[in-house]
Structure P
Amino acid sequence: MTEEALFYYRQFIHDVRRCAAGSAPASVAEIERRIGVALTAGPERRERSWARVVAAVNELLAGVPARALGPAARLRAFARENADLGRPRDLAITDFRFTTQADGVLTGRDGRRYLTFAPIVPATPPPALDEIVPAPTRWVAEFAVYALCGGAATVALWFAFIVPV
């Protein structure tokens, strides 16, 4: 551990003790233990360890007034800055992989160059309509729709102009 990390560790513990004000020695001891574990944790466990520290600090700050200055303000800033620890990570553009071929380079008026990609052609073309619905079935459906609509129009005209009211 570097001298700077040791200094911040001691300052953090001092702030925790001042916020607890002697009323929660078990909480202070637990936070000290969690900080020690987080500082020595391996890369695969580091984020989870710091998330546990943030949770313990939030518990400690629950009894401290929101407008408190000094150590409480520093601990609140720490908790606010690290609030995303332990939460599921949001998707980012780096989480996706695009398999395309470069098509060319465009140069803008400002001199910036942009890489363009070739459009992705589907591996198989979509099936023709005859493969989904056979032609005789389509003809029957078309005839039924035209007959129904034509009959309805004829009946409407009949009642509108010929039948007296």
Structure Q
Amino acid sequence: MTYNLTFEIAPDLYRRAVTTPIFGAPSKNRVMAQNIAAAVLFPASIFAFNRALFTPESLISMLFASVLGAGLVLAVWWRQHRKLVTIHGRFNETGGTQSIQIGADGIIAQRPNIKSEVAWSFVTTIRQIEGATLIELPTARLIVPDDALPTGTEKVAFAAQLNEWRAA
């Protein structure tokens, strides 16, 4: 069986697929543990650094400078992240119709000016998000909207077939 699909990706689906964490959403317990560790270790490291190099009176100014520096780093990161998401979104809006041929031999994906042939050994993960199946590669994601699947094809069965080809 081979899937020959032709579709356009809605901008909101594209944005959701691009902003989905690469390795899935981390568990809430893991995020909480990381946040607690950061909340404890960051001030402790500033205190230790300050005690090693400066007088105790400079601790307040050093804490202020550290928080300001961390805020600036986060602001720059957030600006760059939003810029990249916007660029990706604009590319999707102007990228035109995509066609994908998926079979046991691999994947052939085409958009205007782009043609990719992907072997299953290059696919890292196949995941489902709301409204689409993501075929993740080390360098990109192929998005297959649920609406593009042939009539009568369940998205779970589609993902299972892709995983079967990937494992073969």
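Figure out for me which of the structures P, Q the number 0.85 belongs to, where FRET efficiency 1/(1 + (r/R0)^6) of positions 37 and 141 (r between Cβ atoms, R0 = 41 Å, to 0.05) was derived from the coordinates. Write down the numbers at each step before the final one.
Values: P: 0.05; Q: 0.85.
Clearly, the read-out refers to Q.
Kirkwood radius over Cα pairs in Å was computed and gave 24.0; which structure, P, Q, did it come from? Could the numbers behind the result be given before it?
Working: P: 24.0; Q: 19.3.
Value 24.0 for Kirkwood radius over Cα pairs in Å corresponds to P out of P, Q.
Which of P, Q yields 14 for relative contact order in percent (Cα under 8 Å, 6 or more apart), as computed?
Values: P: 14; Q: 26.
Corresponding structure: P.
Could you figure out which one of P, Q the value 2.3 for distance in nm of label points 7 Å out along Cα→Cβ at positions 5 and 61 was computed from? Mind dumping the intermediate values first?
Working: P: 2.3; Q: 6.0.
Going through each structure in turn, the value belongs to P.
Name the one structure among P, Q that distance in nm of label points 7 Å out along Cα→Cβ at positions 21 and 77 of 2.2 was derived from. Before the final figure, lay out each step's value.
Details: P: 2.2; Q: 1.3.
Answer for the origin of the read-out: P.
Suppose P(r) over Cα pairs in 5 Å bins from 0, in percent, for residues 13-108 alone works out to 2, 12, 18, 18, 13, 8, 5, 5, 5, 4, 4, 4, 1, 0; of P, Q, which structure was it derived from? Could the numbers behind the result be given before it?
Values: P: 2, 12, 18, 18, 13, 8, 5, 5, 5, 4, 4, 4, 1, 0; Q: 2, 9, 11, 13, 14, 12, 10, 8, 7, 5, 4, 3, 2, 0.
Matching structure: P.
Taken together, the values in this text are just the output of simple stated rules run on the coordinates, not laboratory data. Worth saying up front: this structure is predicted, and the values here are computed from it rather than measured. Cβ atoms are built from the backbone, for glycine too; each structure is taken alone.
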